[in-house]
Structure 1
Amino acid sequence: MRRVKDAARWQGHVRETQTQVLQRLVSRGRDTRWGMTRGLDRVATYEDFVKAVPEVVTYDKVRPYIMRMVNGERDVLWPGWTRNFAQSSGTSDGKSKYIPVTPESFRWSHYRGGADVVAHYLNLYPDSRIFSGKAFILGGSFANELTLPPGVEVGDLSANLIENINPLVNMFRIPSKEVALMSDWKQKLPALVNASLHENVTNISGVPSWFMTVLKEVIKTAGATTIHDVWPNLEVFFHGGISFDPYREQYRHITDPSRMRYIETYNASEGFFALQNEIDDRSMLLLLDSGTFYEFIPVEDADSDRPTVVPAWKVEEGRVYEMVITSCNGLWRYRLGDTVRINRADPLKITIAGRTKHYINAFGEELMVYNADAAIARVEKELNCDVVNYTAAPVYAGDRSRGRHEWLIEFTRHPVDIAEFARRLDSALQDVNSDYQAKRSGGIFLDQLTVDVGRRGVFDRWLSSTGKLGGQRKVPRLCNDRRFLDPLLALNKELRMEN
């Protein structure tokens, strides 16, 4: 368990470990076009680095450099030629963003992180028999929307990882690469069931919402009650991507809880950052030597033009920070947009607190407010109606139902047909957000959104009740839970009864 021992040595040496990572990154970046303009060849310490690269940046600032890399240019943000890019939603100036996945990203971060998860799991459960069977790894696909030079691939992070994995690993995992990378979920779901139904699956890895759909279909096809009736040796779910909490009870219904274990990971497009390394502690150990140098912005300072930024060795326990990374994919002092709570400062352990802005990512769809605004504007024009206020939240899947989004919308000019409005809004959201489109594809993971019509003044009444009605009024457009929508729906019902 060399990697477990390595992690144990980080305690008391956070600064030393992270400084070594930074020096390694700077040594690779100094000969890039970006690095030469900033004088990385003169950087020896963290303080030197901050002087050379004084600004923390969002994707909009680095997009021009990344698009040069996508188009085949070498030595832009990272030395050499980058042929893999992870595609996701989340920018304000386009449908998708493209995160470089360099050869070093694969080796130093993503694959090392995956190996670390297994090492820590075996350390926690030395009686494990996961190697007596196969891993079921659920992945995405390559869905290129650009004209790309030969050899460049853009797609889900999981597709990039499966495409480039060591061929020996394929002996111990399912499904085949051909099935794993299928893009049409109407065909892929039955193919996944057929590929796994009669295998000895001991562990599964993926996003909880996606795997829920697959596991239910496997159980249904097998005529079973739980997934352990199909895979009696299944013992662990390595999960990440979205919060597991809303799905925890659903998984209890389809598994034998006495035999199932859950290990959380933090493997983003930008890198493999953290993993759960204790049985009774769901916080995750930040991986300090895996190709990423971490900085943190106090969440209360996140909207500042010149935010306070601290390195990993200066964080305070109990506080929430926005994460900033410098990594082996060529992202330098890059703002992830993720916020984390520091559960322990040494060793550094975190829990994901959310995003810096309102969003819905209950099913991996990463729906942002600007996506919603653009879709609403389009449908208003198409149906000659006017929206004055709206908010939306997830409805989680039940045992016999899929998840969906529920919207409360107040109109000043109503559409003739609210059902048609809902259908067009759903379609518009798919057009402006590729992740939402993927989850809606074929109606396999998400059902069409539903729209509740708000009574006139419902949002003003609600804002008034919260003490926020006035010049600075802000209706929370999107929320990843129902803490805003449910009270608004209750108030809307009261107003309907009054009239």
Structure 2
Amino acid sequence: MQKRVNFVVTDLDDTIWDWLSMWHKSFSPFLNRISQEFNIDIIELKNDFKQLHQKYGTTEASFIIDDLKLLNAQHRESIYIEANGSKSIIHEYYSNKKSNLALFDDTLKTLSSIKSCGAMIIGFTESHSFYTKYRLKTLNIDGLIDCIYAPVDSELPETVKKYYPEGYWEPQKTEFRYLSREVKKPNAEILEIILKDFNAKKENTIYIGDKLDRDVFMAKEAGITSVYAQYGDKSEDNKYDLLREVTHWSDHDVQREIKFKADFKGKTIVPDVTLEKSSKDLMDSFEFYSFDRPDKQENLKNTVEVWKKVVDVQQHFNDLELRIRNYALTLFTAVVAGIGLLEKEKIQLNLVGLDVPASALLGFAGMFTLAAFWYMDRYWYHKLLLGAVKQGQYIETIHAGVLPELGLTTAIGKSSPKTISWGKKTLTIHSSNKYWIFYGLLFTPLIILTFGLFFGHYSPHTNTATKQKVTLKTNKPKDSTANPAQKHIIGR
């Protein structure tokens, strides 16, 4: 008799799609071209990539070439250059990733059949959420999986060139829920959380994965029916050797894996069901039926209320920043007006034997006060505003599939940057940098004016007794037209 199942939790990489082949066919040529074209020892280059992958927590961060210590500025520039009609190194890397990404045989048909029965399909992966979203869109399976639990992404440096607009890879139907980057399999607690989130029952749930010691063991620890995707287990493949050499795993992760394998050495992990060739055998082993989905209306209503409050907080801090800048502008105007008045009255103060113009002192006081406004703006309220913006983007991102209308924060974030172009160069000014322009336009003239007044009024004392008066005599011809009176005077 077939087991009745209405809740399916599945691994993604090497279970739904062939991740290892895609990775190897894109990274290996990338590695070899860099080594050959720049004459870099491939062993050293592998170690350099390993450090890069460990820094960002994924072997898919290879494109962040600015972090490769063995490359100089000329190398980095050459990686983007198309030469002799062939693809650049980075172009070939991206192209190979896309062209070699594919679902396993029968996966699309099997998941579609499960979906048509009304069962819920949940993904659980260790891959960062961005790369998982990329694969969903590239494979055109957005919505085939109801929800995916994935680690949050690492922050990318601003030097990384982006070829697609912000939000391009966001799914419209599949919901994403984010995990800490420290989450590693086997972690039965995550499966417990997933079941609790959807109020699913263990007896009606299966977990599918391609690793016995991680996926199958984890399912058994959670008390869930385990399904071993043997067709995707390629840990003995030579492609896996390269993956080990440039792994993103930290030394702690490696030691944890060694300990885990030592603890289970000699023990056999037996899955409840094994899929030898493809996922289609699932339909022979289980009877899938409709999952009674919890009412989402109340949750969505609460989400909207939270989002509205976050937007209110954004507006509050934005208003405070605008007020501070308005006060700073008023201060600047008052200081300049005061300087003009003091200059008109020629008021000076004697400080430690120096006559200092009061206008310069007012300028110094104005600069210090303006600096206080800048500090409060930049390191106080702007930090709080950024926190509110990030929270708003987080809410909008995780609910983009079900509430696409919640996009105000994201839309403002996309519209905020200002791009200035001259020739082939472009400069993008973000909101976090615009205040530099504002305060720079106030500080610069005030600094010039203040120091100009201070040094302009100062002049070294001179000894008038040593000055000599010089009189120049000139022989001018007599004016024959002068009247007698004038001649008399001149003669005198």
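Out of 1, 2, which one gives 24.8 for mean projected area of the Cα convex hull in nm² as computed from the coordinates? This value belongs to structure 1.
In this comparison of 1, 2, the computed figure 1.26 for Cα Rg over 2.2 N^0.38 Å, for residues 221-284 alone is attributed to 1.
Which structure, out of 1, 2, was relative contact order in percent (Cα under 8 Å, 6 or more apart) calculated from, if the result is 13? Only structure 1 yields this read-out. With helix-only ellipticity at 222 nm (-39500 (n - 2.57) for each DSSP H run of 4 or more, over all residues; to 500) derived from the coordinates and found to be -10000, which of 1, 2 does the value describe? For helix-only ellipticity at 222 nm (-39500 (n - 2.57) for each DSSP H run of 4 or more, over all residues; to 500), the value -10000 is produced by structure 1.
Taken together, the values in this text are just the output of simple stated rules run on the coordinates, not laboratory data. This is a predicted model, so every value here is computed, not measured.
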